[in-house]
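Q: So, here come the structures, one by one.
Where a number appears in this text, it was derived from the coordinates with a stated rule and is not lab data. Predicted, not measured: the structure shown is a model, and the values here were computed from it. Cβ atoms are built from the backbone, for glycine too; each structure is taken alone.
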Structure 1
């Protein structure tokens, strides 16, 4: 009680502006507040002088360019003022910055669905524009708390937009836990508010998560539900993403005609919205269908088109994906030296942006390429590295996929005992997920 009394005495001596700001910051209820939060929470520049007073009174602490309100102070100040608008403004600041980070990474507002949530203009720091993924990583905890705050405050539109735009980070870092947690919170908010469009976006995004985990049945169910809403609303941005998901799911079950049909619909939607990155991702998916049909010329032409559409300004992750597909075409043509060179470029791109999932895929194909070139030691190392990354990111299916390739290398090197052991473990994973191999690729069997 003594400490609470001292807090009350100190607060009583504050100016009206500082006292009001303390209540507003308590309403935001964050362990750490960015340097712009006091001004945005207060609503104008008076928040900057007010926070200086709070720091001098030891009611707010500084940590670099950030602020922190101790838990006991937050508890004392909570409910003293109506903080609804302050919460909305601070969340709007985060959303504005996440918008900028996404645009800096993708070269535009691509492969996302934009809602109508409030944005608050906040000046970005140099790191955000120069290294958007590094900035997102540095703010990962704060952004996750922002989604939770928006959901708890009933600000469903801000909740789903924030969660949806964080997928860029979750994909790069293979952060499946953060992906699921933020989307579950936001989805609960949109469902409660009857926000059909926001719920559809989140379901489509969760379907993408399930695709990355090779849970294609769940991905199909969620995507179809989202697609129906987008079709009712005539939402082209949402339809492009939904159709693209359905193309991937169809290809996973060897329904190549269905995959091509959905991919063409996705491509048309992205063309109508001017989404160059969306177009590039679908073109490389169509190239994969061509590869499955052994149409190597068609696959090569589509990948060249994807590179033209995406250009050098596109996100490194997408450029790496296109080169990975190009490596597959060259590998299928028996041009193993050229495949190795293209894949080495792709590896540099994914490592440059710390895209762990992308790195595992490139290493997998590099391992196959080295095996085809007769370099057993290098092939073994690359495939083991691919499997290790998959293990670290809980991608058990693709870890098994790399290990099945490793089996060929082990047998070629005369290590049949280890090969038998590795193969048994990998095939057990395939059986658990309802997968089998067809011409060396994974196929889902319902």
Structure 2
């Protein structure tokens, strides 16, 4: 066992406290609250999204609350020299007990590096020891395959995504925008918020990309994120040999975000058979690159049989894959729509879309409320025929139209329609979370 590596990873145990200079994430308080129960806390998310930083922020918070430094243990399993601590759960317990006798916090980063993490964690949890276990992993697919069977009823899972637009504003000390009323924001800050929004949509929300100084540095970071994904997730974990076919599939989806999935067309473009395409889509969802959005029906049975749409988790990564970084976007409608999808997803909202057999469509349906995205400048409170038809047929209480122009509201049939600039999406998310607009 490499005790030196353990000592290096746990500087607080020798009195070396490091100041937390990271920006707070929206999920942080919920993570802290979950430290008060015995469930295993699992933090998952894509690579380089900030999981390690968040774990260390939790440790810093515990230390600020006067938790004994020697009761906090951290293991980053990217360091292979630490793996011997985990070969036998009894040896691991003996090590923890030899270091501290009271209640302990044990943080294990990149838990999927272990051969059988689910069994390991179950055996420790079922001993009902005086400790709290917090683990992280870079692939929900990998974690699920290695833990689901063994940790039923023993875990609580949190997903960490790239920065949301509101988190981005907070990181720029612009979070006062989120505290102001919309009329004031629209009257006095519209142009600045539009500028911030466009920057955010171009490069996305990965932390290293956000805080890179220049556009060239941002592009380098996005390239590193994607290359690392292909090597560590696609080749090393998923063991995919046909990297070219997988890359072709990724590029095809990146060019078609917001569109219905045509499996035959995707098969032809990627050179993969449909069965392989379906399998790879599962991989892309499990590794937080793309996600399917199902259609909305009053009959849930129909949702299963109809084609879904495809969206990406991060607009910056999409723009990198399609070679549209630092360029005029050729299709603002699709990337703006994808931005709204990613914002709603980061707040764990159930997202669907509405489409009829004749082609009438509403971009998103959330909690039975229609949402329409317009890439151009809307000059008045006009509604598309599709949006109007949905409101007539289903009579939702509210509806939302986002654009680069008109702001206000109107009554249509039995529905109140709100017109907002696209940068106001955090306000609407607050609404879905039970807060006023």
Structure 3
């Protein structure tokens, strides 16, 4: 058993791909698995296509990974033989359709004149049905046989954990299984992959979000507990942090952005690579919001004196919605493209309000949905002001995800006077220490009390 801790931006996908390739070169058969198709695809597309196979449903995988697909490779290998067989099946289906149309017309005509049904046409239809059934069975057997041959010969196979227990992997054994995003996989799900191999490599981060199916009450009452449902978190608790392999070099964010998470969450274990330590937005803001958007201040905090409002079982904050919209609008005016901007909120109601006001012009998501993602600019709307909501938002894992998605600019919107006692409070102190604390009221203009994206 090997546990690898991969904090945000530390290149775990490339590490997994490199490890799988080295194991394959030693003659091992390697399974790469995760609970999501996206995670599997990210690794597979870094591997040589001639020794790598992707198992799953073609419509679920990324377009760049289609050539790795088992279904694609099986058809390519069978070539002309399969093409001729499928051409014959297509012609028979067309002939069947025409016969059925003719039979319907004849039945109506024979019924009108009181004669027997057209038996000759029915016999022809039965012949076609029989041949079509046989050809379809032959094609399916041919594809199954070729698929099982390809699975047997492949040195590296990528699959979701669910698919590991199904055909064509049900009876296949591996030397090593590598499970990515293992901290988000339940024990039960992880075992579907682990039983396939003699050696296990689990890659995850127990400081980020665990499997997303706990109740709000559980998340609030035990925000820092090791999640009992996560395979990686259970194992890391058993062996201890010190016995895991840590990826310590960060390749995503400016130093000011990752410094906070490194010091306050990871105990100083991660540091930025020189390729990203000084990356900044290429804009020259002036006038309105220039201090908040200053590229020389990659991480900022903006105090917005709004109050949360209940909506069903969720929460939203009107003033933070309008502050976020104003910031987005100004970034777009300065030439930052919408693809480079992400807006994150911890509550669905806040996400929905932001998305409505932004009219789908850029991506808005909850924190949970953003794990594993990144953008040049991230605007995080904390939303909460009441004690219960504050406790939910200040879950260290959730905030760790929110605060580590940005590459060049992180803007945190929150009411500094709310009863923060955890990571948000620490971030406020951090922002003050680097002269990056601002109050939204100081920037208000009549035109931005309720800004429009139109």
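Q: If Cα extents along the principal axes in Å comes out at 91, 62, 42 when worked out from the coordinates, which of 1, 2, 3 was used?
A: 3
Q: Given a value of 10.3, 29 for Rg and Dmax of the Cα atoms in Å, for residues 21-84 alone, calculated from one of 1, 2, 3, which structure does it belong to?
A: Attributed to the structure labelled 1.
Q: Still on this model: Determine which structure produced the value 25.2 for mean count of other Cβ atoms within 10 Å over residues 29-36, calculated from the coordinates; the candidates are 1, 2, 3.
A: Source structure: 3.
Q: Suppose Cα Rg over 2.2 N^0.38 Å, for residues 197-332 alone works out to 1.11; of 1, 2, 3, which structure was it derived from?
A: Only structure 2 yields this read-out.
Q: If relative contact order in percent (Cα under 8 Å, 6 or more apart) computes to 12, which of 1, 2, 3 did it come from?
A: 2
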